[in-house]
1. Identify the structure, out of 1, 2, from whose coordinates helix-only ellipticity at 222 nm (-39500 (n - 2.57) for each DSSP H run of 4 or more, over all residues; to 500) was calculated to give -12500.
2. Using mean projected area of the Cα convex hull in nm² for the comparison, can you identify which of 1, 2 gives the largest number?
3. Looking at relative contact order in percent (Cα under 8 Å, 6 or more apart), point out which structure of 1, 2 has the largest value.
4. Supply the structure label, taken from 1, 2, corresponding to distance in nm of label points 7 Å out along Cα→Cβ at positions 76 and 308 with the calculated value 2.4.
5. Matching task: 13.9 is the computed value of mean count of other Cβ atoms within 10 Å over residues 212-219. Pick the structure from 1, 2.
6. Given that mean count of other Cβ atoms within 10 Å over residues 196-203, derived from a single structure, equals 9.1, which label among 1, 2 identifies that structure?
Structure 1
Amino acid sequence: MNSVLFLIVIPLLGAFLALFGKKANRIVAILITAFTEIFSIMIYLSDKLPVSVAIGGWQAPYGINFVLTPLSVGFIVLINLAAIISLFIIRGEKEYQFYSTYLVLLAAANGIVLTGDIFNFYIFSELTTFAITALIAYPRNRRSTGAAIKYLILASTASSFLLIGIGVVYKTLGTLNIADIASKIDLLNPLTLELIIVLILTGIFVELELFPFNMWVPKAYFAGTASVNVMLHGMLGTAGAYIIARILLTMFAVNGSGMLVNANIANAIIVIAMLTIFVSEIAAFNEKKLKKVLAFSSMGQMGLIIFGFMIGNEQALTGAFYMVVANFLAKIILFVLTGEFIAMTGSDNWEDMKGIGRKHPVAGVSFVIGSLSLMGVPFFAGFWGKLAVIQGAMSGNSFMITGIVIILITAVVEGVYFLKISHTFFLKKEDEKEFNAKARIHSIVIAAALAVIVLAIGVHPGLIENNVNRATNEILNSTSNYVDVVFPGRY
């Protein structure tokens, strides 16, 4: 399985070669991403999981290792799917810097999910920071430059806390291997453990888009192109969801139970998640710029996913993983179509997009399907995730009931603004003036295909039930499903 290195080495090699390429760069990027997607699917479907791959023959905890489990490889499949979609919806020609930076992002996102070493996790996180900064700034206007600088400052500051936390881990436990740390976590005194968790959380909350660390998100999505928005959501956001599952619920878990070892910090994260849901959905309700609406919605959905993860029981974890898949699909639909709608109308304001659903009914209906899924309407993919998270929270205390109330209230708020937007798309256009540009057929086909998948999962959730259950069981039994993979027989 040493060939798993291809998922990182080939994109990095492509990033280097892109510096010398010209018009062939987009084709090369598509071919590389198609290879990594197909290769990751082959690994996921193989009978070789789970497995720990020692790089260079140096066994953990002394050497670098990649840990391939159903959870990690499943997330790799999603990340690479978002990557290839982002390439297909690019408008116009891009210079070599764009594709080179994109391929660095692809390699880094894959590395974040695959690495079994907390320091290499930091290295890959830094690579994503610089890549995302460059991609946001690529349009080279005042808006994009400001958004990129804001993200860079926040992410760089946060990464300093992450590095300090990693340093404290190494100082106290003498290891950087995630599985080794998980097996030795009981050796830490409570105060040191709290300090480490807080430092690492501060380092990763920026990527997780959690309040109040998410002030960069609306500006970044608003400044970025549709393809970059898909990268932000589908690659960075998906990797962020994996970080919570692997770092908090494996490395800092209670005896491999899927529960964070410190209940007070877990409750604090739940409060932050609830605040993120509430603040984000209210902000989206009052926003007229469609990209910003989707940015705030993404923040709220991430808050809901982390709320489910932090509850930690089987139902809530199952719901959180359903939410990861449903949000991944629905939000890509909306970002793809938003890019087309803005190009057609020449406006970012959804109130200026009247009649666009009448002009392109397939695109309009696909947008509605994605919106209904995010709202959690029955028979759409997002319903099953929200339902399971709420059921998981009901088995908790009165503190969890507050979270349920917030979820239900914000679901209504979300429903109101998405229905207002969708209704506007199907209103009759007030003037006979044609739209500025034509919608691209392949973008509509991508959105429609994903909409069909959202509907299929909503009607028959069993389509991904086995995959979700594998991920849930891996977190609930992280000792046997992760630590023992890296260190056979330790327990």
Structure 2
Amino acid sequence: MKHWIKVGLFLITGFVHTVLWAAGTKSGYQIQAHFKGLQAQDTVYFCRYYGDKRFYQDTAIVDAKSMVLFQDTTTLAEGMYFFLFPKQRIMDVILSPTHFSLSADPDNIISTVQFKGSPDNTDFYAYQKYFQKQRTVADSIGTLYKQAAPSNKAQYEKQLKQIDSSMVQYITNFIQTHPKNLFTAILKTTKDVDIPEAPRLPSGARDTLFMYRYYKAHYFDQVDFTDNRLIRTPVLASKVEDYFKRLVVNVSDSITKEIDFVLSKCAGAKDNFEYFTREFTYKYETSTVMGMDAVFVHMAKNYYMKGKCPWATQEVVKKISDRANLLEPLLIGKVAPNLYMADTSGKYVYLSTIQAKYIILYFWDSGCGHCQKETPKLYEWWLANRAKGIAVYAANIERKDEEWLAYIRKNNIKAWYNVRDKYNHTDFKQTYDIYSTPVMYVLNEKKEIIAKRIGMEDLDDFLKAYEKMKKNK
């Protein structure tokens, strides 16, 4: 049985994560380990990474000699795995091959670990030991540097630079001598961009945008998106997440462009492509940020509905397609679907015929506790702002006249458009995706949707920002 581990697990030191590779002639996997200090009946978990998630893969009980055995006929894909010990201690390994043995002290893994039958793990931890030693030396020199007189600091700066250079050279040598090792791919993925000095503009000043443009353009230079092993480590998902957080403008058009860019780089790597397609689709389908549903629609129309997602069943594709088809007419910038509903006198009022600078399309229910609080507030706000050219099309979702009319009379909300479609001529709940109340859309003079599912308390700020945006165009 597999579960998501809800604990904060990451690096023991700089890059203590690697991979278990299900290659070789032996089927399944077999890992025999001696973990010094563990007590009989302790539980050790064998776990795997998948993007930014962690899952249990196997469980073993420690015997009287502090030994554990993980063994199964399951063929494990290449990726990062780790042991989870009592007290939340972890140790990462590379399963290459799938059958090997090791010994280690969970309280001092890097210094004590030894492998038999796994050269990749031996090389990986040799790297860790070297860096641990260099960091210890650097910390000691750093302490001396802080305590030194200004005239003596230069010698310590020189020593620290020498250590830094030796570490960089070690990484370079490791990459060159282990080109196919997963840890090499991890090192290259996590490498930051070296930014040259910004050029000068004709005015003589430095180009202040050069750093951003160069960094963004070269951010993925060392990342091999065609290497499926990387999605079974935390580094690739983290790298992509960082890219979107730091370098992509948070508007739907920019996001969809960058998603297409990332997925195009995954061409031929089905595991990476599947992971990011799933993650982007779910993230923007469930986003609470206004306008991000456009990204979900883009994912549905350009990937799921075009047959590019073979892992998705027909039922899943249909659900995603139906949802996207419902949301597409309601995206920001689309002309709002027309409504025609009867007012309190029985006269039909067409949404398309209302002339106003802004129209608040407000779906509500007099029996809804939240609506009972918000509707009078919205009405008072509208009375104070209607001179600015704002109209409200207050569409009640109830089927009976009595409750609706009684609420209007009691709260004296008679001046805006009070309407209701008791015969469901317009199928407004489906058309406007009304599954709860209250729901508010804001339309401009062209009846284009400029905001949706916005709270009354945000109306002033939104309209001010929208007016400012129009002036700056």
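1. Corresponding structure: 2.
2. 2
3. Biggest value here belongs to 1.
4. That value comes from structure 1.
5. Clearly, the read-out refers to 2.
6. Label of the source structure: 2.
Values in this text are rule-based calculations from the coordinates and carry no lab data. Small disclaimer: the values here were computed from a predicted structure and weren't measured. Cβ atoms are built from the backbone, for glycine too; each structure is taken alone.
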